[in-house]
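Before anything else, here is the set of structures, which you'll find just below.
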Structure I
Amino acid sequence: MNAQPQDFEGKVVVVTGAAGALGRAVVEAFTARGALCAGLDIVESANIVPCDLFDADNCKAAIARVLKDQGRIDVLANVAGGFAMGDQVHTTPAATWELMHKLNTGSVVNMAQAVVPQMLQQGGGKIVNVAARAGLKGAAAMGAYVASKSAVIRLTETMAEELKEHSINVNAVLPSLIDTPTNRDAMPDEDFSRWVSPTSIASVMTFLASVAADDIHGAAIPIDGLS
């Protein structure tokens, strides 16, 4: 069965990091295909469910609020994350290791603990994690980030093995440099046309969450653009 333009009609999609550039693009992509989106973020704004992804109990409370309003969760898109570099492993402050772990790995674990029990109860679901191409191999002065994103890939594979017999698909996307205002400000001399657009990443994520990807488990799909 091929995915159709409105193939998420009536489906409930939770998107973490929904206030960020990529999170907004993911919400827009699912909404355009008929989904009911619940955006989670620490930033409080309209149409955002406040959620501290560092806090497991807070994540469970946010998901309980979504379930109270919508009754079910069909897709979890773990978009929230962060980036830090500049230090070698032996000089990286403990605070940086902790922050990268909490942002990129801990947030995925906390949301899994909040959402997966509901997906098991309802008989299925889709989880799409945002890892990074950088998680595939080491890179100088990026140890904390690389390690945390590599962990997301391994968590994706592990969850896929644990949950595939329960009709829950778990997959990941691995973007390279994303064309966001923050990255443009940080690297103003780069050729932005070679970077990956949030819209492109969102398109792959909606595919992985669609019926067209029912037979895909534990994939980690690079999205490189020209970078």
Structure II
Amino acid sequence: MKGKLKRFAVVAQRDNVLEPGKEIFKEIKGRWNERYFPSRQPITVELACGRGEYTVNLARQFPDRNFIGIDKKGDRLWKGSTWAVEEQLTNVGFLRTDILFVESFFEPAEVDELWITFPDPRPRKRDIKRRLTSTRYLDMYKRLVKPGGWVRFKTDNTPLFDFTLDLLRNRTDVHGLVYTHDLYSSDLRAECFDIKTRYEEMFAAKGETIKYLRFAFTSA
């Protein structure tokens, strides 16, 4: 507990983590490229980013884009924010909030690309609405992401992946859908830049194949 409280205290003092209590937290909507990032660049968001491995690694590889990792647990964000500070990465930041409230921080079509990496599969039927690829979340992503911007999804969980595929195939506002049930044996591997989170490495070591898909929403 002492370690967690210490991390919370560190995060509270860092400019690269936006959380309740900081003035900019309530003012950032629609102004990420004005108030936060030093350069006006396309914005990529990672949902439920955990420790921020994906967000930080993308920022390393693509300095011409801005990256925002979102998670509700500050002790997780401490790790990613620490990497960013140590490497002086100015094109990456973190937002501490529940995904349900993410529209309070972005204007419609403010996000150029969205990543969902290894979310909680929420296997119980009563939790279907809480899955980050359920209909209510997909509808929200459509509002957040620019028309034609990619939404990318990685998971080790086959039921969640198949659930997501079924939803996307039955929507009339989705195009460009491509997918694989075995990313590292697929031509789509290059799209993920061989970035692996702690969970991905753990599941892969257990023999799980990594599933991946991407799609875009139509403008209509």
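Among the shown structures I, II, from which was the value 1.6 of distance in nm of label points 7 Å out along Cα→Cβ at positions 21 and 53 calculated?
Derived from I, not from the others.
Comparing I, II, where is FRET efficiency 1/(1 + (r/R0)^6) of positions 157 and 197 (r between Cβ atoms, R0 = 25 Å, to 0.05) highest?
Going through I, II one by one, FRET efficiency 1/(1 + (r/R0)^6) of positions 157 and 197 (r between Cβ atoms, R0 = 25 Å, to 0.05) is largest in II.
Given a value of 0.75 for FRET efficiency 1/(1 + (r/R0)^6) of positions 133 and 165 (r between Cβ atoms, R0 = 35 Å, to 0.05), point me to the structure among I, II it was derived from.
Details: I: 0.75; II: 1.00.
Going label by label, the one that fits is I.
For the read-out mean count of other Cβ atoms within 10 Å over residues 141-148, a value of 21.8 was computed from one structure; give its label from I, II.
I
Of structures I, II, which gives -12000 when helix-only ellipticity at 222 nm (-39500 (n - 2.57) for each DSSP H run of 4 or more, over all residues; to 500) is computed from the coordinates?
It traces back to I.
Any read-out appearing in this document is the output of simple, stated calculations on the displayed coordinates, not a laboratory observation. As the structure is a computational prediction, the values presented were derived from the model and not from experiment. Cβ atoms are built from the backbone, for glycine too; each structure is taken alone.
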